[in-house]
Structure I
Amino acid sequence: MPEAAWDDLVLDSASDEDGVWELFHENSKVDRHGHHVPDDEVAVRMLQMAPALDYEGAPAIDLPRNFDDFTMPLWPAIVSRVTPQRIEPAPIPVGTLAAILFAGCGVTRSNRETNFLRPFRTAPSGGALYPLELYVVSKHISCLTAGLYHYNAAQHGLRRLRSGDFSIDLSRVLVEFQAHLAFDATAIVMITALFGRSTFKYGARGYRFVLLEAGHVAQNINLAVTAMGMGCFNIGGFYDRAADRFLGIDGLNQSTIYMIAIGKLAALHEPPLSPPGAAPQ
């Protein structure tokens, strides 16, 4: 989207920024006489939507489906999850990345020959519309060229969009106090949303659902990373337009909403406190 067009959408510096979230919250509330799309129209739209962006023509990489690296039970993963003091860019196998991405939003049921119109995934989604698309900036993944990739959840595969080490570029996308994560991470997952997949049915409420879903996906990734003995930073501090330009998306129909930096726990990382009732370690 041209920069000039953005100027028509944003507040000037003298505006009351606090009023923006209040207006959005009020106008995205549900009432009995609000936004409604007939079920048959919803079904038609769902059948027309591809399950994931394809990036046809970009080099494709099939990901392994053996997830034996998940050895930690759920409860220890939950109570052990913590934002570490630091991470390091240690190499990891491509199978580890595959398992992390699948945990985030992988397809768990195809729903072929059922009444459901779209496959189900590991994370819940309002109306099973799945508006999120994940990208991976990879540096230290075995058997994977450093570069920018798109994760196709429907095919459980990657498409390489650009090759190279983008640490410097990505550091300029992150706010200054988190710019180091572009260098410290083994990989960074960038979560984007195609808002229309949700808002056509739910209107402004659909925007809320998109953000909630990003949280579901991020928590799945956090638990998977923890279960594998690694650490991650959840990143909300980034320059949105710079992030969208980096990915080559328009920033309006599709935009970046969350990032997760993944890496090896640095030596100075302290283990989390034991949960209440746990034996001393």
Structure II
Amino acid sequence: MAENYLLQVTAGPSYDRSRHQVVPVNSPKTTSIESDFISADLNVRIQSYRGLPLSSPSTSSYFSLPLHAKNNDRYSISFSFSLKSTINGNDLVFGNDFDHPIRDRLPPGFNTAFRIVKWFIDPGLEGDVYADKPYLYGPLLSSINILHIGDKDKNCLTYENIDQKAGLVFVEGGCEDGMAQRKSKGIPCLEASRKKHFLNQENRSRWNWEAGREYGCDFFNPYLDFNGFLLRLPGFTLPIMKYWDGQSRRNSKSETQDTGKKTVVSNYDDLD
């Protein structure tokens, strides 16, 4: 069934599709997003990609980098951003949501799959999939695999971390000023330790995403198989297409909890 569909990825500053751009999946070219709230650049990579634009490469050299080759990663969203107003660490979240109910489409075993995701992938993930507008969000600070802290008011992070073949590639850490900020806030240097640190609400409350400072993030995993429309978890495989209701899947890259303001939204549409 999955072979009858093509995937299209779009991105924009809100859920308004008229403001979205088609993302060139697996291209090193970044997609730029600008709003009153944020300036951002992003790359989306999908292994064995079969979708639009039809000229899209089926893979990216990103997946050949040692970290991702070792993990057998199949999916990545890398993005740099600079906010135009400061946001507390508790208030910027990353995740998925829908504008329509999906409770009648949830497959048998979904609760088991969600427990595996919480335990194995993102312990900070919370939400309500049975709501009229279901959602799953986690704090951006603990959900993303890579956090790279850049300078303030320099606007050079994208250019300094661009790979000519892969696009945006970040490593955990930061520039000199960013590393000094991590040290002053007691943020661990290693990815796993940083994610664990920010699972604590008090630790997040002591952190601010500063207006004007650049941040680089990468979210990746080997579990989402967009080619077969499968969620492959340890000991558990969920066939997404079997329960798809024909509507787009929406990934809200980030949203402020206090105001509900969207920063970057990407949509995944299955087109027949």
Structure III
Amino acid sequence: MTQQAELLHIRCGSDIHPQLEQAGLLENADFLEFSDPFCLGPINHKSLNLKNIDPWVSQRSQFIAEAFELDFTEVQQKQQSSYQLLSNASQYSQIILWFEHDCYDQLILIYLLFRLSQQKLKPGQLQLICINQHAELEQTHGRFIGLGQLNSEQIQQLWQQKKPVTNGQLIAASCSWERLAKQQPLQIITSNTGTTLPFLKQALQRYAEQQSKVSLTDQITLDILQQKSPITFSELFKAYQEKEPQPWLGDLMYWYLLRGMAENGLVNIEPSQRTQNNCWASSVIYLR
């Protein structure tokens, strides 16, 4: 907690940080990027041990480093910092959660609500902004994918629409996360979400579709490659985003899944000859 900060913004990425700053919403405020991608990798009982979260953080850090080809020490340091700030969130007079409807966001959201439900928060201290559409943006840019598409004025307007998190939302999120961590069937996990968390059930269904032997992401990718192959990764990712019914993947996450498809003999990847950062974006993908 920085000196003078009274408010904590929590977002599952850094995409809206510039807009928050431009809108003047970072004055006397801290920003927590909590971007552990629970939609990928292990979710298990280790996440439920709040007395010692180190094994959970370490396991998640190991997965992220391996999946995204990053330095483990750097990943672990970032993870530890994020989880530590989350543990101390109750020190702020107000906590604002900025989220949307997709699988990536919703899994992080229910984990955060699970964790925050264990802290002694005052009524109204925890606030939520969570949308699945934005009429103004859709008129000018087409499809709404996420908050990062919004400008500072639109972010300011959303700020005015924030609502206190209810006890029912905390209970529903905690139950869903605990059942997910215990690897219970989807029907049981979503049984008590109702209208309390209106986007969670669909997000969890999308998560379940990703666990199949040939996932929905695999199927969409193969359909695209049957129409156009070879194709660069950048072109493929753009085409995938257009066909994905509920966009939830960043390019780096999609690259990880695509490498898995190659290992399973579904596609071939011709590495890029470029040496700069994100050189994988120009790699060529084709059907095997």
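Just so it is clear, none of the values below were taken in a lab; they were calculated from the coordinates. Computed from a predicted structure; not experimentally measured. Cβ atoms are built from the backbone, for glycine too; each structure is taken alone.
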Determine which structure produced the value 28 for relative contact order in percent (Cα under 8 Å, 6 or more apart), calculated from the coordinates; the candidates are I, II, III. II
Given 2.8 as the derived value for distance in nm of label points 7 Å out along Cα→Cβ at positions 89 and 209, which of the supplied structures I, II, III does it correspond to? III
Suppose helix-only ellipticity at 222 nm (-39500 (n - 2.57) for each DSSP H run of 4 or more, over all residues; to 500) works out to -9500; of I, II, III, which structure was it derived from? I
